[in-house]
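Participant: What follows is a group of structures, each given as structure tokens.
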Structure P
């Protein structure tokens, strides 16, 4: 019998790392559908597209690392079925039994019909390599979607000298994530760098301007097929409890597919790098019997042009406009907090790298509203007042 991990992305890789780090000496199997060994995803839309990192350098470990730790890695292997009653997964080469199973199958890009130009998507290492090669030809690029991936690709494409048009149906980029004020700040950033923003515009299949390439970046869908066919509880994601256990006691889920019952934030599904890694580690410990709730606040980062951002927390849409900005938003050196009657829901910095720990300390805590909204109070002093 084995500790079996299906999905060789960041969550799956983190899980097998942690199993060995915790001293588990039984059979560990990591199964991935891609031909590549596990690799890091954030550089695919940042450093690789900018030409600062070769796509081959995104690998997390070489084959020898896994062999030294007796981790059985099976790349290029599709799992067709999970049978939790018999405790087996079915692969093209036969059945594999498990003692505990982690599902970490990730997401896939949502697709749109595209007319008049080739369509591109960005999810995998191969996608990133192909898009980098395309950008070097300086195509007229249309990007559909003003979320994080769309904006990061726009920045890389402008760096490569491409003419870029971005089509977004909402009135601002990132409106549903950051709200009106911060969405406007990102719109200003991209306009200043020459991106033609077509906001409030629905993509009808063809680019509104002549294009040589159309990048579709309209979000991702969690890969839920295995969980659904296995009879696990699913509702927009694989439903897991606070410890990342599914409706079957010996099956866990982590990363993009996990709809997690967070102890303080409620039910949420997070598609970011940090969440995949930390949930993979937490799931591994709980598979070994720790039974510890996963309580970490969501975190992500982005780099666009000369702007670096880190974000902590989760802000419901109804609170996005309850925002406090400390610093110079136009100059892109600021700290931003969202709150509900003084309870800090999320925090973000723009090029203020020393503030990340303060943001982590504040998120989830309640601060006097007048003090919180007084932009003359430094973020470090706010955080210190909690101790």
Structure Q
């Protein structure tokens, strides 16, 4: 089977654009190259920063656009106008749109991946143009595609509930972790890492975009409560790019007099992330909504215990390895963090469970899940052809 992949959001730039969806796409393509010996692929790309050795299989042919599709407006025009023409010329068996949206007029059968529906559930977290575009085009794509891939059961339920997408056509393919996320067992190297990055010996870590949906302001209130009620860990690191409406985070740091205790290093390059996780005493993820919550597994894979929200897809990622609490319950969240910091027996059990949980989410399972989606599509197409 010949499959065209729209991978225009793939980027290897060391900026926030190289995180999130881009990492999912990169890991999927690597996995398909490694574990799919049968299908052939044409990969539509816009970014020119793809490493020369990224496509190591002859079954994968990159097709770069001359248009500057790193600009959202240009990418949208390419997807809706140029892509259908290219697909019609290639005549693949299937077009897989890897980020929310497929062409309104798609000349071949289609699959679309939807990561979350935060733009519908938390509209105030998005600029108006982004929200309207994603809401209309994602809803249309999810209804029009022959198959929909969600990255969690939570997102699958949202698609069925909000837009009446048939549950029978939505498959869940969980993300896979990159191999670099693993414990760092040399304490001297961790001491040196903290020193070179200006980090305290003990700290609580959050990794993610600073934006309202991530509930970072709620985390600051939790941390303030923790300090007032006594804690030997007196530093919080908020590692992530500044997102839409992030000003409130910095205003609250000042209001709560936390400037001495809260560190905001900005976006962390992917290669360094395991060191930040391993250097922390506990990883916290207070998000109000997630399509999956991959940082939870990254922290677990690095041997760091996790305290997180108990909402949306987060319990799927965390399994039984994290302490899960209501994201808006300041006292409960503070109590959970304190338990991890003060109870060494609990801490060691959470580390053990976390390492086991992280092992469930591999690139191989991710790739095999997607190959299963393609195989099911092929089987149904063959059945229709015979009838």
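Participant: Once FRET efficiency 1/(1 + (r/R0)^6) of positions 23 and 119 (r between Cβ atoms, R0 = 35 Å, to 0.05) is calculated for every structure in P, Q, which label goes with the largest value? Mind dumping the intermediate values first?
Facilitator: Numbers: P: 0.15; Q: 0.95.
Largest value of FRET efficiency 1/(1 + (r/R0)^6) of positions 23 and 119 (r between Cβ atoms, R0 = 35 Å, to 0.05): Q.
Participant: Matching task: 3.8 is the computed value of distance in nm of label points 7 Å out along Cα→Cβ at positions 79 and 263. Pick the structure from P, Q.
Facilitator: Details: P: 2.7; Q: 3.8.
Of the options listed, only Q reproduces it.
Participant: Given a value of 5, 18, 25, 24, 17, 6, 4, 2 for P(r) over Cα pairs in 5 Å bins from 0, in percent, for residues 103-142 alone, calculated from one of P, Q, which structure does it belong to?
Facilitator: Details: P: 5, 18, 25, 24, 17, 6, 4, 2; Q: 5, 22, 30, 20, 12, 7, 3, 0.
It was calculated from structure P.
Participant: Using the calculated result 20.1 for mean count of other Cβ atoms within 10 Å over residues 183-190, pick out the matching structure from P, Q. Present the calculation step by step, with values, prior to reporting the outcome.
Facilitator: Numbers: P: 20.1; Q: 11.8.
Of the structures listed, the value fits P.
Participant: Let me ask you something else. I have 17.8 for mean count of other Cβ atoms within 10 Å over residues 295-302, calculated from one of the structures P, Q. Which structure is it? Present the calculation step by step, with values, prior to reporting the outcome.
Facilitator: Numbers: P: 17.8; Q: 26.9.
Traced to structure P.
Participant: A value of 24.8 was computed for mean count of other Cβ atoms within 10 Å over residues 303-310; which of P, Q is the source structure? Could the numbers behind the result be given before it?
Facilitator: Working: P: 17.0; Q: 24.8.
Among P, Q, the structure yielding 24.8 for mean count of other Cβ atoms within 10 Å over residues 303-310 is Q.
Participant: Matching task: 0.10 is the computed value of FRET efficiency 1/(1 + (r/R0)^6) of positions 63 and 167 (r between Cβ atoms, R0 = 30 Å, to 0.05). Pick the structure from P, Q. Please report the intermediate quantities before stating the final value.
Facilitator: Values: P: 0.10; Q: 0.35.
Label of the originating structure: P.
Participant: To test your reading of the models, identify which of P, Q gives -13000 for helix-only ellipticity at 222 nm (-39500 (n - 2.57) for each DSSP H run of 4 or more, over all residues; to 500) when calculated. All intermediate terms of the calculation are to be shown ahead of the outcome.
Facilitator: On the way: P: -7500; Q: -13000.
Structure Q accounts for this read-out.
Throughout, read-outs are computed from the coordinates displayed, never taken from laboratory work. Nothing here was measured: the structure is a model prediction, and the numbers come from that model. Cβ atoms are built from the backbone, for glycine too; each structure is taken alone.
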